[in-house]
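Given below, in the form of structure tokens, are the structures.
None of the figures in this text is laboratory data; all of them are computed from the coordinates on show. Since the model is a prediction, treat every value here as computed from it, not as a measurement. Cβ atoms are built from the backbone, for glycine too; each structure is taken alone.
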Structure P
Amino acid sequence: MSTLQDGVAHAMTANAFTSVSLDPPLVLFSIRNESALLPAFLQAPVIGVSVLDESQRALSALFAGRTRDRWNGEEGETGGAGALLIRGAIARMECERWAVHDGGDHRVIVCRILSYEHKDGASPLLHFQGRYCSLGAVSASA
């Protein structure tokens, strides 16, 4: 998940991200209430979603850290709707905030997808039981 706020790039690795609806196209992610990045994602007019590939483990680890100023945006580019997107990601979405819900110690942010692009044949980066693992190449044409 990524956003620009006052020209500053912010990104985080989401531990919960899922599809919600096809009509309208909605997805959601959650972020800890104590996260230093929460205000940036609550105020952002658009949010970028980038599904990283296996070669981007270092970026995932960097974005999973707790440091607020962890990224200078050199791996990113601005999409047509103005969202910050990660170059080389296997899927990228530009989204606008649709709703925010209390989720206990997290906020659940529901976003409407404005644009979507993907690369066929790439293998997504997965994290399971404390380590990275491989799903293998997948096709989005199903």
Structure Q
Amino acid sequence: MPRIGINAPFRELLTLHDDAAHRVTASFGGRIVKTTGDGIFATFDGPRRAIRASAALRQDFRRIGLEVRIGIHTGEVERRGGDVSGVAVHIAARVMAAAGEGEVLVSRTVRDLIVGSEIELEERGAHQLKGIAGESLLYAVVET
């Protein structure tokens, strides 16, 4: 994959972004629900696949000169046509908003579900997520 610098045409960069997002998401059994310009919203059949896809996507995006912010949460969702909605979707968006550049953050719910896996996490402390009552513990996926 060619390396694109900061001065590359925006449209070309978005095409590389979207191609990588679709390829990586599909390779981990996920489904892109929607794109938001330079962002994506995808679903997976389990949190480990979502984390693995996110780590792979972070690496792919770095090769084209992009840093990502990724938030992962799991919970009940409502399917409405091709779209997905519900409180779990909002929590995932808020977790992503709390992530720093190049960071993959997961909620405590995700952490609890992957206990005993090979995935290593670092606690990032309690955060007040916009529109979510109480504080939420967040964890960063450690790069390997």
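Using the calculated result 16.0 for mean count of other Cβ atoms within 10 Å over residues 53-60, pick out the matching structure from P, Q. Don't jump to the answer; show the numbers that get you there.
Details: P: 16.0; Q: 19.9.
Matching structure: P.
Sorting P, Q by relative contact order in percent (Cα under 8 Å, 6 or more apart) from high to low puts P first, with the largest value.
Quick one: FRET efficiency 1/(1 + (r/R0)^6) of positions 13 and 45 (r between Cβ atoms, R0 = 35 Å, to 0.05) came out at 0.95 when computed from one of P, Q, so which one is it? Don't skip to the end; give the middle numbers.
Details: P: 0.95; Q: 0.70.
Going through each structure in turn, the value belongs to P.
When helix-only ellipticity at 222 nm (-39500 (n - 2.57) for each DSSP H run of 4 or more, over all residues; to 500) is computed for each of P, Q, the one that comes out at -2500 is P.
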